[in-house]
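In structure tokens below, several structures.
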Structure P
Amino acid sequence: MKSRNLENQRDILDVISKCDVCYVSMVDQDNTPYVIPMNFGFIDNILLLHGASHGKKINILKNNPNVCVVFSTDHQLRWQHEEVACSWSMKYRSVLAHGKVVFVEDLDEKQNLLQQFMKHYSPKEFNYSKPSLQEVQLLKVPIDKFEGKVYGY
């Protein structure tokens, strides 16, 4: 069974919409890779991420805003011959997204983007207090490039 590249934007967005978590990779000042799982929102080819306004992730991204983000879904174990280990594999759909982090500081923009972020998880409208908007760090990642693969489907 061969993998195939996802080249259709609709197929790429379908993979992203099925994921609850994405994996954000970055490189620190010592040139060491760092990958963390994050909740996310996605609108108009912009990935939305949020978290604490300080810490290791923020320090890394302020120094080097380049990220590669992995979305992976529809995992299913398969095999051709149950007794032959080398015939076992995993069916999947995955997307890599490349971009540069932009730090959002404007409180009105944060509130608007957090509403968009939450639409990935709930249709409900939320209210945000000024202190919570000031404390959260919202990150926008305009996507420069997508790469997608499907195996087994």
Structure Q
Amino acid sequence: MKDITKKYTNGEITIVWKPATCSHSTMCWKGSTGLMDVFNPSEKPWIKPAGATTERIIEQINKCPSGALSFYYNADDNLPEHIDTECIVETTPNGPLMVYGNITVKLHNGEATQKNKVTAFCRCGGSSNKPYCDGTHRKIGFEG
């Protein structure tokens, strides 16, 4: 998948979505804790920042397990949010390796990328977006 970045703003914050990083957990929109008024994949555009308060949108973005959704405050000159926290690594049952905190990912080609908040790494070996999880573990029935 191409390295596409899409941005949506409500004037106060800009929501950043990187489809290639998305693991399609549906946490942003589905279920009792989802935010369907902002994140609705059956509509175009699928992200509508006017659907909730800035605080509620930030709360939902912070739940994104893959880090495909992020945000920055428009007043901060488009700087990505930096989280001050310890780094935590968690193995999810039958799913990705989750890394919480600020990390630098160095790829096989030498490229380095800064990741903040949550990053999901592939454990099943089937991701087409390695080293990141793309949700393939569900399709192939990965257990581990």
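Each reported figure results from applying straightforward, stated rules to the coordinates on display, with no laboratory input. Computed from a predicted model, the values in this text were never measured in an experiment. Cβ atoms are built from the backbone, for glycine too; each structure is taken alone.
Largest in distance in nm of label points 7 Å out along Cα→Cβ at positions 72 and 104 among the labelled structures P, Q is structure P.
Calculated for structures P, Q, relative contact order in percent (Cα under 8 Å, 6 or more apart) is largest in P. Between structures P, Q, the calculation of distance in nm of label points 7 Å out along Cα→Cβ at positions 88 and 128 yields its largest number for P. A value of -2000 for helix-only ellipticity at 222 nm (-39500 (n - 2.57) for each DSSP H run of 4 or more, over all residues; to 500), calculated from one of P, Q, originates in structure Q. Please state which of the structures P, Q yields 1.04 when Cα Rg over 2.2 N^0.38 Å is computed from it. Checking each candidate, the match is Q.
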